[in-house]
Structure P
Amino acid sequence: MPSIRSAYAVSRIFGRTALAFTALYFAAGGADAQTAAKPLATPGFSLSVFAAGSGGLMSAPDSLAVLDGHVWVGYANNGAPDGSNGAMSVIVEYAQDGSVVKSYQVVGHNDGLKVNPYTREIWAMQNEDASPNLVIINPATGQASKPYSFGKTLHGGGYDDIVFKDGQTYFSASNPTLNAGGKNTGPAIVRVVHLDANTYTIDVTPVMRGTLDASNIPFGTVATLNLTDPDSMTLTPSGDVLLDDQGDGQLVLLRSSGDEPRVQYLPLLGNVQVDDTVFATARRGYLLVSDTAANIVYKISANVWQRDAAFSASTGVAATSSTPAVPAYVGQLDLRSGALLPLVTNLASPHGMVFVPADDPQ
């Protein structure tokens, strides 16, 4: 965690938000921070419960999606990430008041959940570590497809998150098998080249390698990245693909056009690791975050949001011999510096996030 001096330096970049972060850090960290403490919202934001798992087949909420004001939550339950224990996940459709509209059971451990904007269907990806499958839900008919299967993956793991862009579909290639030198020689992102609705199979092709050169966003220097933990993925407001290389504490930006380098990376300050990153798509609305271990989906509200601002769910920072632990939190992300400054702290294990826009005439 930053010292007082470095926290002050970050505050010069972020202003009042950074000062609020500094206050939260020292309020939580005079002794070891207690993750069991009640979640705490930064002034200007409020926190409430949107939905809570009921246990059994509705526990461990993770990925979130929103379509026509309805919120979709993937409950992974006790499923193994490689699908080995045959557990079932449940995808639940909620109205905005938190009432259940409909639920769907899928085989495996759900981790990716996205709206296909071209078909207005919900794509649910299971088993991010190995033996992945995909289920497609049609909200208009209330029907879910049979699981689509993949051939042997080129990276040795499963698939995690999904992005739709320019009529194409991309998956993050998670849990790669590293070579003897610890390198990811497989793809980090793949693209769908064929989806067969008769055989329920999907063919993919590599788009971005797991080992590649990229430009450092804050400094412009070029380094060779080794992406050992491709995880969540999203589309930025400018249409670029943003990949979370979670275990390596960095985000990777795959640009589609422009004068910038095609691949850039953002090291996250303070050894922070994050899961989902989302963007505020309107000035009015709210953020939802699934606190998986707490079995709760929280609603983060504010009077107004900065349009296109980025927000990430952080696992927090472990204690060292000289610094206290920082509990898991949701923060606003500066895509120029890699600083992640909390909106809500003292969470158990925040993972999935989504921004739900309200009517925003401006």
Structure Q
Amino acid sequence: MNAVLKSAPDSAEARAVPDITVVVPTYLRPMLLERCLLALMGQDLPRDRYEIVVVDDGRDDRTRDRVRMLAGRTDAPSIHYLRPARGRGPAVARNAGWLAARGAVVAFTDDDTIPDVHWLTRGQQALLAHPEWVAASGRVQVPRLAMPVDRLERPTDHELMTRGLETAEFVTANAFVRREALVRIDGFDERFQRAWREDSDLQFRLQQLGPVGRVADAQVWHPVRPERWGVSLRQQRNVFFDALLYRKHPDLYRSRIRPVPPWDYYAIVALTLASIVMALAGWAEPAVVALAGAALLILMLARRRLRNTSHAPRHVLEMVATSVAIPFLSVYWRLRGAWHFRTLFL
């Protein structure tokens, strides 16, 4: 059942139709969500010109209570809280959000971002100036982590991956989409059940309707969240949904996402399996050669990952250890995705 909360529900302000609806999906992160909402409440756009829709994918009472508290503040715009009636995942949550939106423009961000005070104004101005745009992407800034003053510390692998948001073409951490366009393409594809590639799929389908612009001065900040050891291993499950994106947009996937398959991963898996088979057959020397080849490719992978990242001993150990497992996990999820979505994907 969907639950909705509004600030000042009986006021003329609450009944006014806003220009922009901000959709914020959230999952069991009430403290981060509050930080995001406080930034949204501080926008320089008049509060009767926008509304906020929080979609609680975690169905969490603590999150509901936090939103209720903020919605009750006198300086808050209209804030709505809802829970998806069915399904889970960011695509489901964002669909529930934009379907509940009253604004002609839907602005998407995430619960772990900090929108700049001019974010909504800049996005609205860009779409007004370019009526041919069906959508626009803003700029994501990843603050650099604090570092000692006596040396320049390289980022961790996880931080470097998060910085990739700064150069991404289109991400739902900072996007403005005309609601009419979302209606025409039926919103997000809910088969993308993780926060991965659902934004690229949306971008590619929006571009079939018209141009998707870029608004460099509509900024949100995306601090790096702390992660447990081995986060890169857990992220390999994401490539399951690469297969879905490839099935839907094969040419765009190869030209914009990954031009060639990770052949080194397949070679590591093949050489390792071959060494096991040859060892069982009693071919000791060829088995050693095959295993050495796999080990060399793994070391090359670890070296690539360490080239621009931290050389702290703990991080080096993590990069080497996870580089051993990543090719096997990646190939598993790739082939499983290819089978599940019935596509020739490598």
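Each reported figure results from applying straightforward, stated rules to the coordinates on display, with no laboratory input. The structure presented is a predicted model; accordingly, all values stated were derived computationally and were not measured. Cβ atoms are built from the backbone, for glycine too; each structure is taken alone.
Data table
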quantity	calculated
Structure from which -2000 was derived, helix-only ellipticity at 222 nm (-39500 (n - 2.57) for each DSSP H run of 4 or more, over all residues; to 500), options P, Q	P
If Rg/Rh (Cα atoms, Kirkwood Rh), for residues 174-213 alone is computed and equals 1.13, the structure in P, Q	P
Ranking P, Q by distance in nm of label points 7 Å out along Cα→Cβ at positions 46 and 254, the structure that comes out highest	Q
Cα Rg over 2.2 N^0.38 Å - structure with the largest value, from P, Q	Q
